[in-house]
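Structures given as structure tokens follow.
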Structure I
Amino acid sequence: MTHDPDCLFCKIVAGEIPAKKAYEDEHVLAFHDISPWAPVHLLLVPRQHIPSMASVTPEHAGLLGHMMTLAPQLAAEQGCNPYPDGGFRLVINTGEEGGQEIHHLHMHIVGGPRPWKKG
């Protein structure tokens, strides 16, 4: 498993920097974003250092499948209401022009009740 000693998310995965964890297993770590966009805002990162989606190869298919199938479970556990009335957003920024700020593949899981939405 690769690790970049200068990568913020690699340091979080290694336990060198604290994070409010929501989930972890041998492949991924999910933690709460320190600047949330919504009531639920998790970052789901692979433990392996992969710089971005542009760096993904066929060998990563299982990992990406794991992340995609885990995201709805984590969204629900963190308080996102069920589809179709509720829901959540998944965001993966790629590269500078794609808005990626930390160059370690990560998925934003964003959602939760919106106070301005009339129910």
Structure II
Amino acid sequence: MKMIYETQVTKIGPEAEMFQAEGMLIFFGDEAPDTLADYCYNIDLIPSTGEILPGMNFFFDDQVFEIMAVGDVVKKNLDDLGHITLRFDGSTLAELPGTLYVEEKTMPTIQIGTRIGIQ
């Protein structure tokens, strides 16, 4: 399968890890609004090259998570803003339009320079 999205973490907000207790991560390009910036993992804004579908994989360096459900605006938000929320709860129904749901397993450790991708 071809990689349709690839970027890296460029900055980590001081409160970004706060949502890990809820099984969530928030990504945003460098233009995150002030009210959200402290809670985000900033990424280089790079558009995806294809549709994001359940059954594909989301990568953090060498860790792989199967995509279970995709909110209606995930691709648009990712391409336009670098913004998506990742939920690690294994949901197969996308309840929130800007959220990408991946399999439920131990969340990755994210640092500046962590590569993320979708294949």
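Suppose you compute Rg/Rh (Cα atoms, Kirkwood Rh), for residues 37-100 alone for every structure in I, II: which one lands on 1.00?
Values: I: 1.00; II: 0.93.
Source structure: I.
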From which structure (I, II) was helix-only ellipticity at 222 nm (-39500 (n - 2.57) for each DSSP H run of 4 or more, over all residues; to 500) calculated, if the value obtained is -6000?
I
Work out relative contact order in percent (Cα under 8 Å, 6 or more apart) for each of structures I, II, then name the structure with the largest result.
II
When mean count of other Cβ atoms within 10 Å over residues 29-36 is calculated for structures I, II, the one with the largest value is I
Re P(r) over Cα pairs in 5 Å bins from 0, in percent: value 2, 11, 22, 23, 20, 12, 6, 3, 1, 0 computed from one entry in I, II; matching entry is structure I
If mean count of other Cβ atoms within 10 Å over residues 21-28 is computed to be 17.6, which of I, II is the source?
II
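Every number in this text was worked out from the coordinates using simple rules, so none of it is lab data. All values derive from a computational prediction rather than experimental measurement. Cβ atoms are built from the backbone, for glycine too; each structure is taken alone.
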